[in-house]
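Enquirer: Have a look at these structures, which come just after this line.
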Structure I
Amino acid sequence: MADATTIKGGKVKVQLGAGTSPIVYTSPCGFTQRSITLNKGLEEVQIPDCNDPDAVDWLGRDATSLSMSVGGEGVLAEESVEAWLDAFDSVESVPVKVIWEFPSKTITWTGKMHLESFETTAPNARRVTATVSMQSDGKMTRVVS
């Protein structure tokens, strides 16, 4: 039996882009947890049995859309707070890279995302934390290298 090749959390990166040509991508400081969700929108249609119209129909599903969402949390770091606030203030979506870095290959998605929410939690006598939610805006292009 061969063991699965796995990666640790630091090998999953979410990077925000700045500038225009070329765009410079950096990982915001403070993230201690990241989640990447790939979504496929589906439309259902009933498929009848032509030989038995009284039979219960099976459902067929057609793909209608693809999207990606990014969630993250960690400490509110001075080094990255302005980048997050700039992304929030922007009417336009911002350049984003999502990277899964495996030992023998790296999977990278590049595209634009909207910063949907940026939440801070400030408990007395403890560190302030931040929670981030981003949603894709158009195609996220995947490259395997």
Structure II
Amino acid sequence: MSDKATEKMVMRASPDRLYDTVLDFERYPSWAADIKQVTVVERDDEGRGTLVSWRAAAFGRSTTYTLRYDYSGAPQVVSWVLDHGDITSKLDGTYTFESAGVDSTEVTYVLEVELKIPLPGFVKRRAEGRIISTALKELKARVEAGA
């Protein structure tokens, strides 16, 4: 059974800046604490990563997964589905960027996760909190720092 989390946060950055930052996959290790390595495996005609391989810290070890990105709702929506994962059987998500005034954007992050191995609920919730922290809080720090 998969778990689904949704979180929203307002950030002092334009929707376009957030979209560009989220798609700059190779730079994630410089600002997202648990992301150790990112490799863009395939790109579309616009140069956007369509198949991206990730290595991240998880549960005291390293995990790898490959995500397939969909830009049909771009630049307001970026979504992905799991192509392959070593400990995940589902890791599907969406970023949605909605203008919230002058140079502010409400970012909605949705993630649905299913693990191949059973874990206690409190461990899953802790992992979910770390993923959301990276997805929103560290993203906010990155774009608001002007990096």
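Read the figures in this text as sums done on the coordinates, not as results from a lab. Every value quoted in this text rests on a predicted model; they were computed, and no experiment measured them. Cβ atoms are built from the backbone, for glycine too; each structure is taken alone.
Enquirer: Taking relative contact order in percent (Cα under 8 Å, 6 or more apart) for each of I, II, which is largest?
Expert: Of structures I, II, the maximum of relative contact order in percent (Cα under 8 Å, 6 or more apart) occurs in II.
Enquirer: OK, next. When distance in nm of label points 7 Å out along Cα→Cβ at positions 51 and 99 is compared over structures I, II, which one is greatest?
Expert: I
Enquirer: So if we calculate Cα Rg over 2.2 N^0.38 Å for every structure here (I, II), which label has the highest result?
Expert: The structure with the largest value is I.
Enquirer: OK, next. For which of the structures I, II does the calculation of distance in nm of label points 7 Å out along Cα→Cβ at positions 27 and 115 return 1.9?
Expert: For distance in nm of label points 7 Å out along Cα→Cβ at positions 27 and 115, the value 1.9 is produced by structure I.
Enquirer: One of I, II was used to compute helix-only ellipticity at 222 nm (-39500 (n - 2.57) for each DSSP H run of 4 or more, over all residues; to 500), and the answer was -5500. Which one was it?
Expert: The read-out was computed on structure II.
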